[in-house]
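Alright, structures below, take your time with them.
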Structure P
Amino acid sequence: MLKQRLLTAAILIPLVVFSLLYLPSSIVQWLLAGVVVLAAWEWFAIIGYKKRPQRLFAFASLALISILTLMFISFLQLSIILWSVILVLVVRYAHTALPAKIEKIIMQPVSAIILSSLVLALFWHSAVLLHSTPLGAQQLLYVMVLVWLADTGGYFAGKRWGKTKLAQSISPNKTWEGVAGAVVLGLIWAFIGYAINLSGSLSLMSWLLLSLVALLISIVGDLFESLFKRAHNVKDSGNLLPGHGGILDRIDSLLAAVPVFTAGISWLGVN
């Protein structure tokens, strides 16, 4: 399993780095759209939409919500609202079962499709917007590496020192010690990012704070996908990536971190 994970990472990471840094946003937006479609395919299967008419309805919903969030809504504000609500949900029910009303919303196919489509659409819009800014290609890669390092730091710190459960009812293996490891490794990367001028006009403290918020909300994104899968009695979103599971399992943290990071960059007026 570890050998497969390393081999897959060795192939994908250079492709991601090259695509983000050297391809124009007009192409990157379609590559990101492909990732979103693959993630949506897995997410809709979790919900139970596996037949062709159901799939068509689900993808039509995704396309419609993507258009609506771009045309009629400030999607950066909506991203903050959505992930704030999810944060409250995750914190409130980290150690207790979901109440029947909330579980019904997650389990009911139409509302689940709307929720998942909204999360994916906001991620896509935010990533495309960030990439199109002067420092956007580097900053999009920065936030991705931030999330990956946080995941790595969380895994090893949790495995070595983990005792205090973070969210027993959602993801029993995650611990507060793991969160501490994620924060330490993530902030080291944030200092490096500032040192190599990825922060634009942001001060060091603003850059570190924004990075910390993005890192912490990435953990919420991971827990939210776990909560969603647990409600539907599913362990892995898919098996497209050898040793890593599905696409959705690999980008669940980014689905939260990228919109929040992009909103912060936009509102703070980075040059």
Structure Q
Amino acid sequence: MPQNRPPLIPIIIAALFALFLGLPLIALIWRAITLDGALTADLSISSAVWLSLSTTTITILLILIFGTPFAYLLARYNFPGKRAITILIDLPIVMPPVVAGLALLSAFGRRGLLGQWLAEFGIQITFTATAVILAQLFVASPFYIRAAQTRFAELPREYEEAAAVDGATRWQIFRQIILPQSGRALLAGIILSWARALGEFGATILFAGSLTGRTQTMPLLVYSALEQDLRTTFTTALILLAMAAVAFSITRWLTGLEENE
């Protein structure tokens, strides 16, 4: 039988840890508000915001196009090498960001495994917006693939089997039955991936650099402006914090709807 009143010691521990988690966020907002001078809105912030939003949009489209059938394959079929592929999907989640950047550089850099071949055709990926997108794709796609895979595996098969008996093709079953039943879970996964891509720093700075107007996303601007312009730093940080809070709130709301069904 669950207890109505929790014991005092866990309450104290939970309160202290909640304070530890919340204090930095409160301090960030307080520091931004009390900073000398008004919060700025200069060209560097506008450029970084635009670059972050445009690259993450492309990243999310790529994740949807390639990640959805990939997740469906992992959820519904067994094949040789599936366990190894599953490990490859999970690795970017736990991999240190700087190691992820080094891995991307080793693959797509001028002397990289694939990059040296691309260089022969005059194609350069490093220190371009393409590198930003690839870095975001590498670190963010596992979050969507995992969410989609879990949802596809949980779906009951009765409607699909009935549709197959009536002559529906696999594509029709997927588009008209599986996707509508998975919409909220997929949307929650894509929002989580977008938030991860938006906050990507380590892999991006190593693989794409921090070139203003070209590869300098909002997290990179926060870092580069820290010693030069605190107003720019805190303005950008607050924008990132607000975007992350909105993304998290939507994800929690969608998850709650799924649980209540």
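Read-outs: derived from the displayed coordinates by stated rules, not from any lab. Quick caveat: nothing in here was measured; it's all calculated off a predicted structure. Cβ atoms are built from the backbone, for glycine too; each structure is taken alone.
Source structure of the calculated read-out (distance in nm of label points 7 Å out along Cα→Cβ at positions 79 and 95, 3.3) within P, Q: P. When helix-only ellipticity at 222 nm (-39500 (n - 2.57) for each DSSP H run of 4 or more, over all residues; to 500) is computed for each of P, Q, which one produces -23500? That value comes from structure Q. If you line up P, Q by distance in nm of label points 7 Å out along Cα→Cβ at positions 23 and 71, the top spot, with the largest value, goes to Q. Here mean count of other Cβ atoms within 10 Å over residues 47-54 is compared for structures P, Q. The highest value is that of Q. When mean count of other Cβ atoms within 10 Å over residues 87-94 is computed for each of P, Q, the one that comes out at 13.1 is Q. Each of the structures P, Q was assessed by percent of Cα pairs over 28 Å apart; the largest value belongs to Q.
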